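Some structures to go through are shown next.
FYI, it's all coordinate maths here, none of it is from the lab. Predicted, not measured: the structure shown is a model, and the values here were computed from it. Cβ atoms are built from the backbone, for glycine too; each structure is taken alone.
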Structure I
Amino acid sequence: MEFDILDWKRREIVFVGVVLTIVLGVSVFQLKIGEMKTRDAQRKADVELVARAMERYYADYGQYPIGSEGKIVSCGDRGLATCEWGEGSMVDGDNVVYLKKLPVDPLAFRGWEYTYETGGEGQKFRIYVGLEYGRDPGAKTGLTKECGVGIQCKWYVSD
């Protein structure tokens with residue numbers, strides 16, 4: 001007996017169509033979750049890289065760079081300028097480079113930002129990020145910082 005799609009009954013065609021639609025829908029949904037998790041992992045890796053640079057800076061100066069409006073002040077000539085995320089090198093007063101280029105949030109073009117703050121006379125710091133995947137097991141609760149307009153920070157790295 002030879003296979004011929006034209007011999008299928010209407011119910012069989014509808015069943016195959018429904019199954020294919022469900023499989024495609026689940027695949028697209030899982031792909032979107034995978035993309036969110038990948039961007040979240042990139043965010044965490046980015047700020048952990050910055051934190052390592054902060055630790056080297058602290059080892060040299062006994063304090064972390066000051067923060068201004070969620071940004072690090074340690075760029076430009078002699079580290080006196082405010083660093084823009086995704087631009088410039090983090091340097092000290094002698095122009096020693098601690099981080100060649102500050103990272104930027106993967107969704108910066110949509111207003112997502114990393115947020116930096118210092119405390120305790122430069123003895124503490126935190127870098128906050130927003131997370132897309134709502135079920136991230138590392139997500140922190142009770143944070144009041146925003147990582148962009150209307151974007152709640154949900155994770156941070158600290159000293």
Structure II
Amino acid sequence: MNSDSLLAKLLKEGKLKEQLTDVQSLNGLLDSARRNLQSAEYNLGGGFHETAFKAAYDGLLQISRVVLLLHGYRPDSGGQHKTTFLVAGALLGKEFEELIERIDRYRVKRHKAIYQPLDFISKSEAENALNTAKEYQRLVGAYLRKKNHQIELFN
């Protein structure tokens with residue numbers, strides 16, 4: 001399914017809504033994502049692997065929301081995280097496919113860690129999530145630079 005038909009399908013199902021957003025809001029979301037990645041790094045160093053994993057995940061989610069909002073969309077209804085990553089992947093294109101698949105596995109892992117807390121987050125899982133978040137931040141940053149020069153990117 002191409003991105004246009006996916007967007008039309010999700011809009012029809014009510015899982016996606018159209019929304020205009022100003023650059024200031026996008027920049028605020030990116031700044032929050034930056035702080036989440038810093039928090040993930042700090043907590044990882046302190047031995048709080050689950051907290052680090054969740055902070056890295058939140059950063060990934062926020063960066064993905066910026067991609068959607070930049071294109072005039074926001075997730076709605078149930079399954080917002082899944083919709084956010086699915087749509088971000090479609091908008092970002094094929095070169096992001098493997099990265100989005102990895103991020104979606106983190107979504108499932110986070111869900112289990114919150115709702116079925118018998119599934120613990122290891123140090124290596126937290127490190128991998130943080131490394132993925134940094135890679136995603138870098139690649140999406142390049143994408144955002146091309147789309148709108150007013151977006152304040154973080155490094």
Structure III
Amino acid sequence: MINTITLLLFFLTVSLSMGGGLYEILVIYPNWKHDVDPRTLRAKLESSGQILAAKRFWPLVSPAQGLLSIINIILAWRYTGDAHTYWLAAAIAVFITRVITFSYFIPVMIRKIMQPEQVETGRLQAIVKQWTALSPLRLLPELFAWYMLAIALMHI
């Protein structure tokens with residue numbers, strides 16, 4: 001029973017994260033990633049909703065997903081049923097994306113993008129271009145994990 005509940009919670013957080021990520025890519029990023037200027041970027045981040053998401057949505061979803069990925073790696077590793085491989089693959093994929101998110105995306109957002117006045121214009125433009133180009137790639141392993149978790153839920 002604990003396996004099913006934990007797996008279902010993990011599936012829900014991955015779904016929520018994918019939805020939030022898609023929303024940011026399609027709706028929020030376009031409002032601030034172009035014409036990057038240190039004097040106006042902070043206002044664009046606020047008006048687009050990026051700062052609000054960075055303070056209210058992601059600090060809840062991302063750590064929960066990271067913790068659930070660790071718990072699910074342990075449970076999937078011990079599980080001997082048909083869902084083992086799907087479940088473990090999904091948990092590892094999400095764990096890797098959380099490590100990448102916490103080691104690159106969050107620090108760059110907090111230290112550079114959300115404090116644009118401390119970064120030279122050309123450097124800031126390069127940082128934003130790279131960050132917004134790489135960020136959507138995080139959805140690929142999450143989509144893979146979501147699919148694997150759906151299969152695992154059918155086999156548990």
Inset, instruction - Identify the structure, out of I, II, III, from whose coordinates Cα extents along the principal axes in Å was calculated to give 56, 22, 21. - result: III
Inset, instruction - Tell me which of I, II, III gives -25000 when you compute helix-only ellipticity at 222 nm (-39500 (n - 2.57) for each DSSP H run of 4 or more, over all residues; to 500). - result: II
Legend entry - Of the structures I, II, III, the one that 4.2 was derived from, the read-out being distance in nm of label points 7 Å out along Cα→Cβ at positions 94 and 142: I
Legend entry - Among I, II, III, which structure scores highest (criterion: relative contact order in percent (Cα under 8 Å, 6 or more apart)): III
